[in-house]
Structure 1
Amino acid sequence: MSASKTKSLTIDFWNGNRSEVRQNHEKNILEAVLEATSKQFGDFDILESREEYTGEEESLALTQKNHDLLITIAGNQKFKTEEVILIPRPLAKNILGYRILIINRKDQIKFNEVNTSKIKSLAQGIPKTWSDADIFRSNGYKVREEGHFDDIFERLATKQFDYVTFGINEVKSVFNQKVINSDKLIIEGQVIFFYPFPLVFYVNPKQKSLAKRIEKGLEIIEGNGTLDNIFKAHYGSLTRGLNLKNRDLFCLENPLIPKGFANLEPDLDFIHNN
């Protein structure tokens, strides 16, 4: 017997601490997942929160703040001591694992024809609690892990470090929204990093039925092409103009990632077509 549709299920979705382009994309994925399963599981309403949390608060988003689900990086260390249900299906083609640099305009020469040894001698600025810091450190890169997202560009402009990195899906929007020193800073034109960094659903451990629904819905929208179409609708134009195919590619290992995702490799077709 199919579920009754007389009462909608309200799903509390935390969608804060990320760029607007990610928020919109990730909400659309959730909507598609729930719509694809509405016949089996019933109608739904999404109660979306975009509240900003500190790193410590974020780790408690499911277990103490009682949100039903969120989307984050597989292996996110903020949740390593928290009980969560991880849905092991990547949502966005590992797009956050392709990292573009933002640098001081006058420093572009430092990155032209750069090799691994040279780039490891330069310091990357990373806000406190971001997983990227451990990944770069474990690969022998110099990291300045301090401060917050809101002040990182001010500190870059005053040369407290040499560069920052963001996923190719958000580097342009982050630059346009957050950089007020655009006369001093630029999106670097030569380098791209890659490491396994897939976005996945984390579900409140009390919401086992919801977790089953999310997994079933993802299976459906992966199979019928909806997930790819959502990706293209949000990122089809955002990644263009970044000259991905002509950049120097530096591949890193991610020691934090669950084993099932560790073998993700750069999609060269994706790079060459953008």
Structure 2
Amino acid sequence: MDLGLKNKVALVTGGSHGIGRAIAIGLAQEGCNVAICSRTRQRLDKTLSLLKSYDVQSLAIECDVMKRDEIEGTVSKVIDKFGSIHILINNVGGGGRWGKEIVEDTDEGVWLEVYEKNALAAIRFTNLAIPYMRKQKWGRVITITSIFGREGGGRPWFAMAKTAQTALMKSLSLKHYLAKDNITFNSVAPGAIMIPNTGWEKEARDNPEETKKLLQRDFPMERFGTPEEVANLVVFLASERASLINGVSIPVDGGQSRSMI
């Protein structure tokens, strides 16, 4: 199936590791020119070398999304190199394991930092990308949220921030002036994904028996997901083939979540 992505330009935030890297590679495999950003130069360079193995243009930018000027600088660098942005993947985020189990013992700064890193970063990148998408009358904005952006559960500051991201995508999808310019806004909500050097890997290594019991009890497929399984859906949503999909939040969780919708 031709996804119609050849020569499109995509910006993947948090694109040097895990789900973001898998998305960047998936888009490059479809002929999309890809820019990635993250804080870690070593990871950026490693992912950039992978992207260069495909017949596309690529760019890796150091960016701390907690700093507005660096977000603005990142978008400017993408425009300077490619001239526009067709696809924005709001992947950067985190905070699902931050804070303490006792909510009132968790400092307010955790709430603010998780919200800014997830929701506010998505708002800023999206606002900067929309004018270019409107000018070319085509665009895709896809935000990587969480199953806890669709239903209760998880640390409350994380669920709040991810729900805000979901609301952002849904609200923008209802704007007629954007929809008429062929710009869509969707959320992809992963469940538990096994990513190297992150919480689930550490949990599985340190507590293998408890992890096995958890999978057998709460996960119908009795396994974690992979970044590539999330990326497969994202790449499709970014494509011309997904032209009528707008304003949805789609879980990628193997049946882990309990929501009916």
Structure 3
Amino acid sequence: MRLQINATLHYAIAETADIILAIEAAQTDDQILVEDLLLIDGSGPLRPIEGEDGIGQRTLALARGLFMATYQAVVEVTRPIPDMAQMALTRPSELPAFTIPYIWPSRYCQSDRFEDFVKREFSGLDDGRKIVAMADWIYDNIEYRIGSSDGSTTAVDVFVKRQGVCRDFAHLLASFARAADIPARLVSAYAWQLDPPDFHAVVEVWLDGAWRLVDATRLAPLDGLVRIAVGRDATDIAFLTIFGSAELQSQTIEVRRLDQV
């Protein structure tokens, strides 16, 4: 699947502020960058750094006044979607070193608070069916409602309120998985067929020796996702972090399939 991505962020920044921008599509085995261009106006010298786990990159800069970031890319996604139900879980003592940070609680994913619930609700499942059941439970029990959460909302908040947006669904799924000793990391992504178009948050879990994408919202097909960044929770995958204050002027995201018959 060949996807064209267009993204524009426009902010007004009254006083000089440091920023971290993460909106470029990552180059991975299952998504190849055919074209890739990031243009930034209203900032000082740009410094690119590697993203978490070597996936994607962040751009660091100083910004003031009218700040605009424009990103365009064409990405070839070749991602088979296997049935994870029968995939093997890995005992914590046998996990690869790079997955270990993703079995611990984090700021927004308080997995230790869900251990009793997960043990009771998903008992008897000792393979990938456990992740499938977790994602199904979230889809069936959490209402997707735009505006129902903010930057301080945690997985516990979502579990109690029973509503949230994509990042909240992802935080809760990652928390459930980690509570069952299954490594889970958050993924920011561009998503084909997401309506309304926006940055999307999903989860990758470690099953059968590899990271597997899971989207408890079911709002976009997994083979139409383009990873941007990965991390422990929303803190690590934010598309824009501003050390100061800024006012959003406009934001547009477009993901279009080029090879559709």
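Computed from the coordinates by the stated procedures, all read-outs in this text should not be read as laboratory data. Here the structure is a predicted model, which means the values were calculated and not measured. Cβ atoms are built from the backbone, for glycine too; each structure is taken alone.
Given a value of 2.7 for distance in nm of label points 7 Å out along Cα→Cβ at positions 18 and 98, point me to the structure among 1, 2, 3 it was derived from. The correct label is 3.
State the single structure among 1, 2, 3 that was used to calculate mean count of other Cβ atoms within 10 Å over residues 34-41, giving 12.9. Clearly, the read-out refers to 3. To test your reading of the models, identify which of 1, 2, 3 gives -13500 for helix-only ellipticity at 222 nm (-39500 (n - 2.57) for each DSSP H run of 4 or more, over all residues; to 500) when calculated. Label of the source structure: 2.
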